[in-house]
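What follows is a group of structures, each given as structure tokens.
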Structure I
Amino acid sequence: MLRQMLSFNSRRIAALVILSLTTCLGAQALPAPPHATAEDTEPGADGGARPPVTELTRTTDHVLRLAGQSIAYKATAGTLTLRADDGEPTASMFYVAYTAEAAKGGPPRPVTFFFNGGPGSASLWLNIGGFGPLRAPTATPHATPPAPYTFEANNGSLLDKSDLVFLDAIGTGYSRVLGKAQYAQFWSVDGDVDAFTRAIVRYVEINKRWNAPKFLFGESYGTTRAAAVAYKLHVQDIDLNGVILQSCILNFARLQPGMDEYYIDSLPTYAAAAWAHGRAKNAPNDENAFLEQVRQFARGPYASALAKGDNISEAEEDAIAQQTSGFIGVSVEYLKRVHERVEMESFRKELLHDQGLIIGRFDARFSGPDPGTTGQYDPATDDPATAGVNGAYLAAFRNQLAVDLGYTTSLSYRALYNAAIEPQWDMHHKAPGIDDPLTTPDTALDLAAVMAANPRLRVLSLNGLYDMSTPFFGTEFDISHMLLPPELRRNIFIKYYQSGHQTYADPDALRHMKTDLDQFYGDALHR
């Protein structure tokens, strides 16, 4: 999710980002040995608590009723100790895993590694909101009332298809550095990729999952990570069966100031928002047909007009403004004032400004009072979409850890730690086939390279039509510029849902996603 994304040097990138039978089988988290960094011992960080060097787990038994069957599974909350090549411990990565027994005489169960994005977000959202065995229902696309929340078995869980491992990035959740290591070595594109690769290899090793089919599932910046981790795992001779990219962004170069691709990519999502709020003029009743019209306009006349810059004629500018206004529901005067280049944060405020409302960044169907009218507007936090769901997810996850799993630690849980991580994140990325590190990552290059090396690898892209932080048309651009041969393009599948950035938050969307994911797993495992 892209409250999990960075502003870096541009406003636009700021826009980015159970039924239980409980039996205790493990140990609780213990204090770490000496050598924590200053950040971890500093008052206010973790209150002096230190992460464990020794890998610890807490395991309980549960049963999930899903699709007419009862699935007995183990839930494990634990840590993975990451080590440098010389064996020195560098970090403790927290995870929650759900595993079931394979059918007798059958093939090994697949294992899927999940991570949210940010950078700066833990992975509880994909767990509790999306695909773990427990779910906290929300009132999406309306705000969810405060506690008490409802926790229930998740009919959208993927536990019937795969074992599930949710990993928290270093510095988020309960994941911390160890010894003499510094967060700077993990708070970069490539340092983060290295950490997740080491964690996945470690999990596979200690749980003896070498022969299990393997999948990655990343959300938001987690898709940037997933593409690069897939390649790095391949270099270590671990080939994946599938990569799932939800709310995807692979190529950050198109987000740089002075580039027009950002505005082109955003236009169909603005149109979807206008359609949802009844502001798209003369829009047909068929939303898909409407959005296809907008795609054609965005890639054609609109892109051509933007490419002319200040050389566009007054007549053409008027015509483009009229057409754009009809699609995205803002005035011709506004469009001409911004030279047809609509920033996402401005659009959120402009669409319903006559009602004093701002629409959601992560789900444009949400709306709420515009806090900018009070002069206290903060684009990083004032989003009615996240305000409408995150409280329920965090409460469900923390309740699950404490009550269902019995996992306790003195560390503070960092669900979203962007304020610390964002200013320090290094965006350089060494992509395969590129001599010098890219100053902004394009991990579509990594994904293309690993698909060429592993031609059986399948990729599934899941997109919310109302997600303004990672617009679906931008995903289409990234994927269509991987320059793959036709036989590999057939291994990429793109799906769309009437939902937002946290696509699974909408129960109807989750139901459709479950069907599509079931099909994807079945095809990826078919020999």
Structure II
Amino acid sequence: MFIMTYNPFGYEGIVIRVEADIRRGIPGIDISGLAAGAVREARERVRAAFRNSGFKFPNDRILINLAPAGVRKDGAALDLAIALAVMAAAGDIPPVLDTMVLGELELSGRVRPVYGALAAAAAGREAGIRYFIVPSANAAEAAILDGCDVAGVDTLEDAVSVLRYLREYGRLPCTARGAAAEDGTAAPPEGGAGFAVKGQRRYKRALEIAAAGGHNLLVFGPPGSGKTMLARCMPLIMPTLTQEEAITVTRLHSLAGFSVNGLIMKPPFRSPHHSASAEGILGGGRAVRPGEISLAHFGVLFLDEAPEFKVNVLQSLREPLEDRRITISRAESSVRLPADFQLVMAANPCPCGRLGMKSGAHSAGEDGYGGKAASETGCYCSGDDIMRYWRRFGGALLDRIELRVPVNTPSISELSGGDEETAWAAAARVGRAAAAQAERFAGTGCRRNAGMDSAAIDRYCALDGRALAAFTREVEKLGISGRAYHGILRVARTIADIEGADAIGVEHILEAVMHRRRGDDPYDVFSV
């Protein structure tokens, strides 16, 4: 007798067939099929759950096989399936096909929730499984997908009753309904209607372009200039996910162990601390769970104080930014996880953060450090310190950043100025640009302008005579790479989409070039 279950591993996971065989011999349970520690411990949990639920445990030799046998299984989500497989082999419940079972058993016989219920339902549906028995706490999550009949159970006894009912009537006694999708309309943050920072028009414009076209962005400037606050407003102006995108994002969050209450319709915004490890950012572990770049799929990965991240973490982002997925290799297998994210980084111009600021009260005469550079800029970092600070990015990573924005502390006139534009106006322009791109790339697998390959750039970023002349002149001045060349054209296409223009004009090219600052020359970060 067998019962189907699921073990999370990467994005797809593994649909497992739990087979049970009972034969005469010394009483005991053997589990084969590369079972890890938590799965092997299920023998004692299952035995106690039988007894405390009022069922008689077979007093024979029991063999449990987890197929496919060559793949490692881990976690306690297989407990309920193992218990039901033993019951089916003992003849206590009828064999039922087309059913997947998930759940961790307590010794009392109660069923505890597990992670990855939505991923299990998706994998089961692809394998032709229709019925799903899961813990009650996971029922709404598993029922999000169409075509899945889901029953939530609280105890082992409930699961037995559901299987008997399914065998007799050909349907589940009650089908759980998927939780309502989250509202795709973002609410303004507390204390404002979106872009609450006064001034910084160039930065806000760059955020709008990044949100519309899916471009990467680097903003650098002194502390207190609004870098982080404005970056956290970016989800407010980003377009709502499609149904298919929302299912993928929700599935990734479910696999990572987050509680899922309906489809995630808003683009995710992930902001890990700079102490995060490479495995935490990229994903991994024995069960290969998604990392921050996968949790930011179809959304934003924001690295505040980016130069403070470990160098190996920053440099490991280069391949996922290019491939839009991450491949994690282990001795026994390789796993691919989706990672189509936008990278937004914020940095100070130097280690002390005061490069480019007016000295004010921090003049040499008051603080005693002296020196021309200190009196003019308020910065006390040496040239070597500044170069070491910026060298952590590396040229290869910076080359993948299409938008580089220098900011400075807003002036008194800007801080005391009138009302700023709300996020809603920017969101409307971004929505129109995203709709134009969705129509343009329909059926191609490309979502936004940032994902265009060279063939798509040749087709959709053609320049007329004046625009081509301006582009050629600016490219010769910058001395950029081939990747940067294409990056400027992608950004120009996005700017044209925001303006509602069919063709890329000179003004679009010049603005795209303006946003393509070097960013790796700390002595020139505030020159315009």
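Bear in mind these aren't lab numbers, they're just calculated from the coordinates by the rules spelled out. Values in this document were obtained by computation on a predicted structure and should not be read as measured data. Cβ atoms are built from the backbone, for glycine too; each structure is taken alone.
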Of the structures I, II, report the one carrying the highest value of distance in nm of label points 7 Å out along Cα→Cβ at positions 319 and 511.
I
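If Rg and Dmax of the Cα atoms in Å, for residues 175-438 alone computes to 20.4, 76, which of I, II did it come from?
Values: I: 22.5, 68; II: 20.4, 76.
Computing Rg and Dmax of the Cα atoms in Å, for residues 175-438 alone on every structure in I, II gives 20.4, 76 only for II.
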Among the shown structures I, II, from which was the value -0.27, -0.94 of log10 I(q)/I(0) by the Debye sum over Cα atoms at q = 0.06, 0.11 Å⁻¹ calculated?
I
Given that FRET efficiency 1/(1 + (r/R0)^6) of positions 95 and 495 (r between Cβ atoms, R0 = 25 Å, to 0.05), derived from a single structure, equals 0.40, which label among I, II identifies that structure?
I
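Using the calculated result 18.0 for mean count of other Cβ atoms within 10 Å over residues 87-94, pick out the matching structure from I, II.
Only structure II yields this read-out.
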Label whose coordinates, when log10 I(q)/I(0) by the Debye sum over Cα atoms at q = 0.12, 0.22, 0.24 Å⁻¹, for residues 343-454 alone is calculated, return -0.78, -1.07, -1.18 (choices I, II):
I
